[in-house]
Structure I
């Protein structure tokens with residue numbers, strides 16, 4: 001067979017996944033339990049009963065190395081340098097049976113512009129979540145969509161998260177969460193990062 005050299009190019013958003021450590025999971029759960037304040041349901045883009053703001057500084061202390069890793073990976077794979085970023089919002093979702101998150105993006109608190117980065121980190125995923133997998137993923141799975149359903153085009157990624165999974169992605173990347181069916185609670189934390197402007 002003839003040897004042919006070739007290049008191929010990754011179009012679209014830079015979707016990054018990794019895992020946080022057991023100690024970091026415990027630290028994050030502790031932050032979440034201590035900071036339950038007013039429920040956010042009813043505010044713009046909030047659909048879950050158990051959604052609460054968290055202190056930015058405490059969460060950033062845990063997650064900052066992962067954001068640095070994302071920026072390094074983005075530069076190494078795409079040649080894209082990331083501007084200085086700051087966390088502008090962070091919240092915990094206690095998802096219970098029947099709840100879901102419709103397709104959405106993450107916008108800035110003060111404007112309609114999308115955030116530079118958003119994330120989802122999973123602190124507790126019930127074991128029975130994977131027992132009801134369908135062609136659309138399991139209940140409580142997260143799906144990212146970009147582009148159109150065309151031949152030879154990957155336009156959708158669905159993940160059934162496990163405890164400790166961490167996804168970082170551009171704030172403009174459309175995503176949603178399937179209706180949840182477990183009797184246990186799925187706990188996840190999301191955050192937005194925005195460019196520091198002079």
Structure II
């Protein structure tokens with residue numbers, strides 16, 4: 001990049017323009033890991049700016065209990081700036097509370113769910129994350145199904161053979177579109 005670059009401190013009274021070295025030790029000492037694969041102390045491209053906005057939105061959504069939307073915002077953030085490793089780490093952290101919430105709503109054992117989905121969405125996202133996100137979306141969808149909700153109300157009566165709540169099938173097949181939206185389910 002050509003030209004002069006300035007750090008503008010927007011969180012204090014008055015105008016401050018500290019050099020990069022100042023931010024390497026304030027508010028805490030930065031390590032090489034803090035700087036590697038992130039956009040700290042770098043001028044952002046428009047895609048990186050949007051990526052940063054989306055990860056902030058993801059945090060707001062998560063703190064308001066909107067897990068599915070938080071995970072999707074983090075996926076889009078990673079898609080825009082796949083070189084920024086912290087967004088993928090954030091996505092990993094966001095998946096866990098959503099899974100825990102769904103585990104409470106649908107405790108195991110559950111019907112086997114066979115998900116058919118095209119993997120073309122989020123090309124930069126590792127396949128393991130794609131699978132986790134799609135599976136969580138399907139679990140979230142199934143947790144809203146009236147038959148599933150009725151089967152998991154207390155007291156739960158389970159099949160002696162499978163342990164699955166009575167009234168639910170042993171296998172559910174789910175078909176998703178390219179946007180990972182659920183098109184149809186069979187077995188219900």
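A few remarks follow.
- A value of 1.12 for Rg/Rh (Cα atoms, Kirkwood Rh), calculated from one of I, II, originates in structure II.
- If helix-only ellipticity at 222 nm (-39500 (n - 2.57) for each DSSP H run of 4 or more, over all residues; to 500) is computed and equals -14000, the structure in I, II: II
- Structure with the greatest value (metric distance in nm of label points 7 Å out along Cα→Cβ at positions 31 and 167, set I, II): II
- Origin of the derived value 30 (relative contact order in percent (Cα under 8 Å, 6 or more apart); candidates I, II): I
- Of the structures I, II, the one that 2.4 was derived from, the read-out being distance in nm of label points 7 Å out along Cα→Cβ at positions 7 and 63: II
- Which of I, II yields 0.7 [distance in nm of label points 7 Å out along Cα→Cβ at positions 87 and 119, calculated]: I
Every number in this text was worked out from the coordinates using simple rules, so none of it is lab data. Predicted model only: the values in this text are computed from it and were never measured. Cβ atoms are built from the backbone, for glycine too; each structure is taken alone.
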